[in-house]
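Coordinate-derived values only; no laboratory data. Since this is a predicted model, take the numbers as computed values, not measurements. Cβ atoms are built from the backbone, for glycine too; each structure is taken alone.
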Structure P
Amino acid sequence: MKFWGLRGYTHGGAYVLTVMTAEGAAAALAAIRVNDDVHLEHQPETLPRFHERAAGGIDRLVAENEIELLDLPRWQAKKAELGDAIYR
């Protein structure tokens, strides 16, 4: 399964990573191995978001799950390409 991620920041300045896959949010949640340095935040019909709790947590999550990081224009293009399937 291929994962794409968009890195951002919380209001407090911590890193956050939003992840999508063509197989949908439920498949991503089942497949992604989460480390102790991140916290999963997910609501139904949204994409999974991981908040960094300790320095380097997002970097480890990306490396361990082979998540391809995209910049905002590429993220938006990939979301448009995949359509609503990413939310199932």
Structure Q
Amino acid sequence: MKILFWIISVFNIYQGLYFFLNAVHLLGSSKYSQKATVIFAILFLVMAAGGIYFVLRRNNYRTALLLSLGPWILGFIFLLFNMLFSDYK
């Protein structure tokens, strides 16, 4: 469980930084809207930091792993609603 948490957490930090750099226009490779990019950057970075906090301070890997999987679940739900209710003109 420890190795799985660290793999997911490092990938979350990578994704969060990728979306953050797209949000501040240093990269121009985002396929999503500006609002979605900012939400993804905040979601991935904050939840990765929360997972690392639970590991380093409280030594609770189960909660940290659930917190690290959270951005993927919430991001999927956000994209689903974004596709359903967006105007594609």
For mean count of other Cβ atoms within 10 Å over residues 18-25 computed as 19.6, the structure of P, Q it came from: P
Origin of the value 27, 10, 7, where semi-axes √(5λ) of the Cα gyration tensor in Å, for residues 26-73 alone was derived from one of P, Q: Q
Which of P, Q leads on relative contact order in percent (Cα under 8 Å, 6 or more apart), largest value: P
Value -8500, calculated as helix-only ellipticity at 222 nm (-39500 (n - 2.57) for each DSSP H run of 4 or more, over all residues; to 500), assigned to which of P, Q: P
Structures P, Q, by Rg/Rh (Cα atoms, Kirkwood Rh): label with the highest value: Q
